[in-house]
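Engineer: Have a look at these structures, which come just after this line.
Readers should treat all values here as calculations from the given coordinates under stated rules, not as data from a laboratory. Just so it is clear, the model here is predicted, and its values are computed rather than measured. Cβ atoms are built from the backbone, for glycine too; each structure is taken alone.
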Structure I
Amino acid sequence: MFWMILMGPALIDLPAGIAAAAAGTWASTLLWPADSKISVPGLARFLIRFLPQSVVAGVDIARRVFTPRPTLHPGFVVYHSSLPAGMARDAACAVMSLQPGKLPIATEADGTLHFHCLDLREPVEEQIAADEAAFCEALYSVRRHG
C-alpha cells in the first residue's frame, strides 16, 4: 500500500508487488521465533509513542541543522540492555536507529550497546530505556533479564 501511495497505482506492477509482499511475509514467518506472540495493545502503545516521537525528533534535528550556529554536543553513550542477545535485541536496535538524534553503533555479547548521539545534554540513557521498555511491551515473548 505504501508503494502504491508513493508511485501511484499501476496494474502492471501489481503482480510483482503481491509476489514481493508474499515473499517478505513468508520470510518473516520463518525468521520469527516460534514461541513469540505480539501484544496488539502493546504494539499500539509502542506505535503511539514511536511515531510522534520520531516526528518531533526529526523537526528538532532539522531546526538544529538549519540554524546559523547549531547547538549540538555530539558524543557517545554506553547503555546496558536488558534484552537477551539475538533477534530481540537486534530488532530493538533497528527500531531505535530510526529515531533521529541517536544511533546504535555497536553491541557486545554482555548486553552493552554503544550509541552515537547528537546532543549529550539530553537524557539519552532514559530515552533509550523507555524505547526498550516500549519495545518489550509490544512483544509477549521478549523477557527482559538482568
Structure II
Amino acid sequence: MNTPITVQYKINAQVEKVWSALTDKSEMKSWYFDIRDFVLETGKEFNFYEPGEAKKYHHQCHILEIVPNKKLKHTWSYPEFSDAVTTVTWELQKEDTGTLVTLTHDHIEGFDSLGENFSRKSFTEGWNGIIGQSLKNYLEK
C-alpha cells in the first residue's frame, strides 16, 4: 500500500526564483545537496551523497518529468542498500505573495526493511527540514 509523504510550505519568493533554486545545481548546493551531475533533462540520472565526509548514503535519481516553473518529478533510490525505487515530486503553485511548494514522496514503504534512517518519520523530518528551513531560509534571505 502506498501512503505518500506530503510536505507543503509557502515561500515568500516568486515561482521563477523557487524553480531556479530547485533546478540550478550551483544554487542547490547552497540549500540542498551538492549534485555535480545534475542536468535538467527528462531521462537524465543524477547522484549524490548526504553532506559531510561519511558518504554513507548514495542517492541515485532519474528525472521523470519537467514542467518549467511548476513541476519536477524524479526517482529516488539507494542502490547499495535496496532495489526499491521511490518517486519525489516537487510542485510549485504561484500565490499572491509567493509560492506554495508541495513535495510528495511516494512508495517509501520499499525502504521499510532498511531501518530507522529510512523510516517514514525520518523522511518526513528530513523533508520538513529541507523545505521548511533550508529552502525557505535560502530564498527568503
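Engineer: Quick check on the output: -17000 is helix-only ellipticity at 222 nm (-39500 (n - 2.57) for each DSSP H run of 4 or more, over all residues; to 500), derived from one of I, II. Which one produced it? It would help to have the intermediate numbers written out before the result.
Structural biologist: Working: I: -17000; II: -6000.
Computed on structure I.
Engineer: Going by mean count of other Cβ atoms within 10 Å over residues 12-19, which of structures I, II comes out largest?
Structural biologist: Working: I: 10.4; II: 17.2.
Of structures I, II, the maximum of mean count of other Cβ atoms within 10 Å over residues 12-19 occurs in II.
Engineer: Which of the displayed structures (I, II) returns the greatest value of FRET efficiency 1/(1 + (r/R0)^6) of positions 20 and 68 (r between Cβ atoms, R0 = 25 Å, to 0.05) on calculation?
Structural biologist: Numbers: I: 0.05; II: 1.00.
Between I, II, the highest calculated value is found for II.
Engineer: From which structure (I, II) was P(r) over Cα pairs in 5 Å bins from 0, in percent calculated, if the value obtained is 2, 8, 14, 17, 16, 15, 12, 9, 5, 2, 0? Could you put the intermediate results ahead of the total?
Structural biologist: Working: I: 2, 8, 14, 17, 16, 15, 12, 9, 5, 2, 0; II: 2, 10, 18, 25, 22, 15, 6, 2, 0.
Only structure I yields this read-out.
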